[in-house]
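K.L.:
Several structures are given next for inspection.
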Structure 1
Amino acid sequence: MHSTNPQAVCVLGSTGSIGVSTLDVLARHPQKYSVFALTARDRIEELAQQCQRFSPRFAVVLDEDKAAQLRRALKSGSGSVATEVLCGVDALCRVAAHEDVAVVMAAIVGAAGLKPTLAAVRKGKKVLLANKESLVMAGPLFMAALAESGAQLLPVDSEHNAIFQCLPYPCESLDAAGVERILLTGSGGPFRTRDPGALDTVTPEEACRHPNWSMGRKISVDSATMMNKGLEFIEACYLFHAKPADIQVVVHPQSIVHSMVQYRDGSLLAQMGNPDMRTPIAHALAFPERIDSGVAALDLIAQGRLDFEAPDDSRFPCLRLAREAMEAGGSAPTVLNAANEIAVDAFLAGELPFTGIARLIEKVMKTTEVVELTDLDAVELADRNARKRALEVLEELNGVRAGEPHPQMRSM
């Protein structure tokens, strides 16, 4: 028996690539879904346009200056928009946990997405998880909150969504399901065949030019270093109750096979499709139903071939660091994520060479104590301390003050 009322959806991070794709899918099914709240950090013009189109009850931005800017944009736009504009982290949590919301798309990039995503989980919402950092930073706390609230967590990252589709549902134990291992695929990014010795001179523009996917700058750099795959490795351990040894990373340059599950009987199940995030978004949104996503069907004849290879550790040291963090447990993944965010920001700002990203992360991990994460305050403290240490290491690596261009990057 299906409700005739559309399900109210809160899109956290609506102006990013996942948010935009989510709104595209929602717009195809106005009888099934309505947009309750939209949030963004600083893309006010895009957010205003989304509010004009979808008329959400709430729009949330980072601070009061941005809120004032959005209110002006909504007043000057065509048509009447009754959207209430809010600001701040508390407002993000408020709309994510609102009693009228049925579904939350958690697509805020980075550590900023943790609190509102956790707020939605604690209120028992159907949470579509695209913010992998929530699990990387606070995996045990996040999964405990999920078990306590009875919220439904559906992965949206194409790889985790593929694994989810290849496993029985529900799947509380890989061993009981007869799973031998999970094969987590990754494209290898733009530098899969680049000489590792030539990676020092990579520019931010090159790093952000992904061969298959259209993504934001931070996640594009993560893909280029394969830290994105490292974070997904950690996320997969939590999502599927897997040990690090249960998961193998496989480089698949075509991004057609999104991930695979190998079973004890020799079966290997793969989920395939064109590289378009609307497919996993539509799957998670409507689960267990299937709805139109707007994505063209995969033509295997035209595709012609599928290639697989092992990742090159000398080219992608971030993969090793992520595995080491997950094996260490406690606050180690939190430290890894915090150091990575500082390193990527520094690289994009021209303060750190591309190869310096992994060097900075490794030094932070080696010089930061691993502690037990007992609550959200402990997570936030570990995150703050790791960011502080990362900024110190940035200065040590550069021999310059943070905020000044790295000598190797000044000509860019």
Structure 2
Amino acid sequence: MTDFAPASRAAEFHSADSLRLDLLNVRPWGGDAVDIVVSGGKITEINPHQPGRPTPADARMVDGKGLLALPGFSNVHAHTDKSWWGKPWVSYGGVATTQGRIEHERAHRDQLGIPGVEVSTSVMREYLRHGTTTQRTHVDVDLGIGLRGIEVVREAVAALGNTITTQIVAFPQDGVLRRPGVLDLLGQAAAAGADYIGGLDPASIDRDPVGQLDGIFAIAEKYGCGIDLHLHDPAELGVFQIELMIERTIRHGLQGKVNVAHGFAVGQVDPGYQAELIARMAEAGMSMTSVSPLKVPPLPIKAMLEAGVPVGLGTDGFRDLWGPYGDGDMLKVALKTAQMCGFRYDEDLVLALELATSRGAAFAGVPSQNLAVGDRADIVLLDAENPMDALVRTPRREAVLAGGKIVVYKGELVI
């Protein structure tokens, strides 16, 4: 395993935003070796690597020893507010349906301290350890906890020094219309600054797709927030609801602000109609986020991107009351996506990585995340020959910079 040599102990690497850090001899996306200058939390210079290049006396230097450099990973469908990561094993006891999992979570979340700052901090520390520096997280909003989960996640983000750029979706996990008062809570969340409001299977959960969508879109138009709606409903039922969303996106002037999460239905319909649907989504400026689940046909990711529909990846929840799987590693999510889509060519393997890094960052409000001058200094170093090698081997993250601060060293957190 190639090592990289810091100029001081890892524990001293909590650089203030005003300090300069020179990251020497790294290979962005597997290209030629360069030296990256970081200052004010951003990448300010990228120069061809030159051994012995003079640097300011007060600059901190890290010798990357030729490691592969990738942008920070982006987890754009997360549930940071609920997990039992770091706690003793919790055996699953719910009914394996959407409704059964909802009921199981509601019955047991209090005993696990969900939502809680400790829970969310533990989850985000694991994100950082794997190189995730941006997230869009769905946070439960319901009659039992009100908006407390949003407050908890914001507090946890602050406790980690805002090392993870975060956008929040106020998420009605238990339904909207079937629980009188939830629509009002979503309005309160939007008024209080939530970046997005969510919805959940308007047809199968609320049994009123028109009513749920009309309520959500009215709130988004009133407060200027976006919409990020969970849609598990399959095939024609799911596509019907996407059609309703397309119509309302255009009617309410919300182009570029509406996302379909999961959206398995798009991969389950006739190819001819699928192409028409994707074109209409692109016209409405809609996007989609995926968690690459098993047992459903893969989404037509390349066709969506070619049509102009942005696609991002996420972990969904992991080790939570919905199921025991996952560890928060977006590199593994990218690998699973590539496998499910049958990717083999180098350019497709790189695309899978881009979905989990540079392409995904926009879903978290970061317009550019591609190791370029001016980008936030979110950098992941791995011992890999090239991006394709990194994807298929998923090696540990040797170092992670988040906003210019070194948060991982030799695979371990130093914050």
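K.L.:
Which one of 1, 2 has helix-only ellipticity at 222 nm (-39500 (n - 2.57) for each DSSP H run of 4 or more, over all residues; to 500), as calculated from the coordinates, equal to -13500?
P.N.:
1
K.L.:
When FRET efficiency 1/(1 + (r/R0)^6) of positions 64 and 288 (r between Cβ atoms, R0 = 35 Å, to 0.05) is compared over structures 1, 2, which one is greatest?
P.N.:
When FRET efficiency 1/(1 + (r/R0)^6) of positions 64 and 288 (r between Cβ atoms, R0 = 35 Å, to 0.05) is calculated for 1, 2, structure 2 comes out on top.
K.L.:
From which structure (1, 2) was mean count of other Cβ atoms within 10 Å over residues 56-63 calculated, if the value obtained is 14.4? Mind showing how you got there, number by number?
P.N.:
Values: 1: 22.2; 2: 14.4.
Corresponding structure: 2.
K.L.:
Determine which structure produced the value 10.4 for mean count of other Cβ atoms within 10 Å over residues 48-55, calculated from the coordinates; the candidates are 1, 2.
P.N.:
So the calculation was done on 2.
K.L.:
One of 1, 2 was used to calculate FRET efficiency 1/(1 + (r/R0)^6) of positions 40 and 296 (r between Cβ atoms, R0 = 25 Å, to 0.05), giving 0.05; which? Don't skip to the answer; put the middle values down first.
P.N.:
Details: 1: 0.30; 2: 0.05.
The read-out was computed on structure 2.
K.L.:
Something else: Going by Rg/Rh (Cα atoms, Kirkwood Rh), which of structures 1, 2 comes out largest?
P.N.:
Once Rg/Rh (Cα atoms, Kirkwood Rh) is worked out for each structure, 2 has the highest.
K.L.:
Another question about this same structure. Please compute Cα Rg over 2.2 N^0.38 Å, for residues 248-343 alone for structures 1, 2 and give me the label with the greatest value.
P.N.:
Numbers: 1: 1.39; 2: 1.15.
Result for Cα Rg over 2.2 N^0.38 Å, for residues 248-343 alone over 1, 2: largest is 1.
K.L.:
Comparing structures 1, 2 by relative contact order in percent (Cα under 8 Å, 6 or more apart), which one has the largest value?
P.N.:
Of structures 1, 2, the maximum of relative contact order in percent (Cα under 8 Å, 6 or more apart) occurs in 2.
Read-outs throughout are calculated quantities, based only on the coordinates presented, and are distinct from any laboratory measurement. Quick caveat, the model's predicted, so the values are computed rather than measured. Cβ atoms are built from the backbone, for glycine too; each structure is taken alone.
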